[in-house]
Structure 1
Amino acid sequence: MIRSIIIEDEKRSRDTLRELLKRFCKNVEIIAEPDGYKSGIEAIKKHKPDVIFLDIQMPDGSGFKLLEDIGEINFEIIFTTAYDQFAIKAIKYSALDYLLKPIVPEELINAIKKIEKKKQINTINKNIKVLLDNINTPEEEPKKIVLSTSDKIHVIKTDEIIRCESDNYYTKFFFTNGKQLLISKTLKENDELLSAHNFIRPHKSHLINTKYIKSFNRNEGGFIVMTDDSKIPVSRRKREKITNIISNLSNLTE
């Protein structure tokens with residue numbers, strides 16, 4: 001059984017999640033239902049759960065503050081939240097899981113399945129550190145993201161990424177230090193993650209950081225030259241949009 005704690009200040013939300021777990025996730029045992037930040041910390045220390053369902057906004061302290069104050073984390077976390085764009089972005093950057101309220105049963109089931117597949121949780125503290133660093137970083141500044149390869153967890157700043165290239169269901173990342181990583185996420189998923197940080201997608205197979213565009217060549221159908229000297233094609237469908245974006249950038253040659 002997966003031993004779980006629901007940390008949620010709204011009784012109705014606690015009741016709903018409890019019933020969903022009982023109905024759709026019979027391998028999950030609820031061992032406590034604290035209603036806030038302080039009682040949540042007490043319950044975690046007392047019961048030592050496998051996973052917590054953590055509300056972000058609570059009257060006596062946020063879910064993020066709870067994670068910051070509790071110290072070493074040896075359990076999985078699934079955030080539960082109403083739509084909060086900034087918080088959701090921070091959670092995605094850190095490669096942690098979340099459920100939007102009202103919770104959809106299928107999404108809850110998938111979240112539990114992910115936990116079942118995990119063999120160890122020794123990376124969770126690194127993910128949490130990325131989350132808290134991003135929460136405390138001004139919105140306009142570069143963020144850190146967690147990238148997972150088959151053998152390692154990598155913490156990367158968004159402004160260290162020059163470009164990304166699709167490789168079927170994987171994405172190849174190219175960095176300012178010349179290194180590359182192959183990540184088991186699609187380019188579309190990475191586009192959604194990075195679009196708020198000066199990344200544009202000039203072609204279905206390419207995602208680029210506008211900070212590292214060196215020049216734009218209008219010949220041969222149009223292509224972008226990056227600072228690593230790679231040539232990125234511009235699709236005909238996106239040519240006008242990309243041209244407008246690039247025309248607003250400074251220090252470029254054509």
Structure 2
Amino acid sequence: MKAILLAGGLGTRLREETEFRPKPMVEVGGRPIIWHIMKNLAHFGITDFIIATGYKSSVIKDYFLNYEAQSNDFTVELGNRESLTFHGAHDEASWKVTVAFTGDETMTGGRVFRAAKYLDDEPFLVTYGDGLADVDINALLSTHRTSGKLGTVTSVQPSSRFGVMDVSDSGAVTRFREKPKMDGWINIGFMILEKDALKYFDADCVLEQGPLVELANSGELSAYRHEGFWQPMDTFRESKMLNDLWSSGKAPWKLW
């Protein structure tokens with residue numbers, strides 16, 4: 001199974017980190033957040049990646065073009081490029097990475113549409129390049145296959161940003177609840193799509209407002225309910241929190 005990673009957004013709410021690099025390249029524990037996502041997918045046997053880039057695509061291209069040199073010792077005879085020899089190995093040696101520029105201002109669905117030329121006829125995974133989770137990909141796949149639908153999204157019940165008071169009709173406060181779970185479910189990515197789902201896409205669509213809505217309206221979308229860890233990285237505070245979790249040695253998303 002191939003995975004399309006959406007890595008082309010501007011990351012405007014994380015401007016402190018994204019002025020000079022795309023958000024998926026913001027580091028957690030010294031590695032880009034997109035690397036953590038890829039490591040988790042590789043844990044479940046998904047090692048063929050298509051990175052759909054946009055804003056500052058060259059940063060992502062340079063990272064993967066130079067991955068061997070950055071990950072290993074090497075010897076080079078200056079003036080003779082063919083003399084380059086790498087020493088040692090790394091755990092990512094089996095990865096196949098296609099970096100596909102999909103436009104500076106292309107919407108999420110359009111990025112999938114433009115990157116689809118690198119897919120085969122098998123189902124594929126799509127996820128965002130800026131959020132970490134401990135999603136059980138095997139369970140997600142099982143849910144998708146059982147559903148028989150064209151698409152399956154991973155959903156969570158997010159916690160409220162604020163503590164909540166329960167207030168009676170008379171105005172009495174009956175209890176406080178610290179950031180309770182909300183009633184609804186949201187899509188966090190980690191989507192499995194059949195190749196036939198691409199008929200709902202075009203070059204300008206927004207994934208969340210076009211294809212997913214149309215799939216749902218057609219009865220072709222199911223949801224896998226994830227009860228574990230999930231955290232997007234939309235703000236500097238969230239970036240710091242993820243780095244603190246990694247430094248503690250208790251990063252919930254680290255499955256490898």
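Each reported figure results from applying straightforward, stated rules to the coordinates on display, with no laboratory input. Note that the structure is a prediction, hence the values are computed from the model and not measured. Cβ atoms are built from the backbone, for glycine too; each structure is taken alone.
Structure summary
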{"item": "Structures 1, 2, by distance in nm of label points 7 Å out along Cα→Cβ at positions 49 and 73: label with the highest value", "result": "2"}
{"item": "Which of 1, 2 yields 10 [relative contact order in percent (Cα under 8 Å, 6 or more apart), calculated]", "result": "1"}
{"item": "Answer label among 1, 2 for the case where mean projected area of the Cα convex hull in nm², for residues 57-104 alone, calculated from the coordinates, equals 4.4", "result": "2"}
{"item": "If mean count of other Cβ atoms within 10 Å over residues 1-8 is computed and equals 20.8, the structure in 1, 2", "result": "1"}
{"item": "helix-only ellipticity at 222 nm (-39500 (n - 2.57) for each DSSP H run of 4 or more, over all residues; to 500) from the coordinates reads -10000; which among 1, 2", "result": "1"}
{"item": "Mean count of other Cβ atoms within 10 Å over residues 89-96 - highest-scoring structure of 1, 2", "result": "1"}
{"item": "Structure (1, 2) behind the derived value -0.55 of log10 I(q)/I(0) by the Debye sum over Cα atoms at q = 0.17 Å⁻¹, for residues 137-200 alone", "result": "1"}
{"item": "For 4.9 (distance in nm of label points 7 Å out along Cα→Cβ at positions 169 and 193, calculated) the corresponding structure among 1, 2", "result": "2"}
{"item": "Entry that produces 43, 21, 17 once semi-axes √(5λ) of the Cα gyration tensor in Å, for residues 41-184 alone is calculated, selected from 1, 2", "result": "2"}
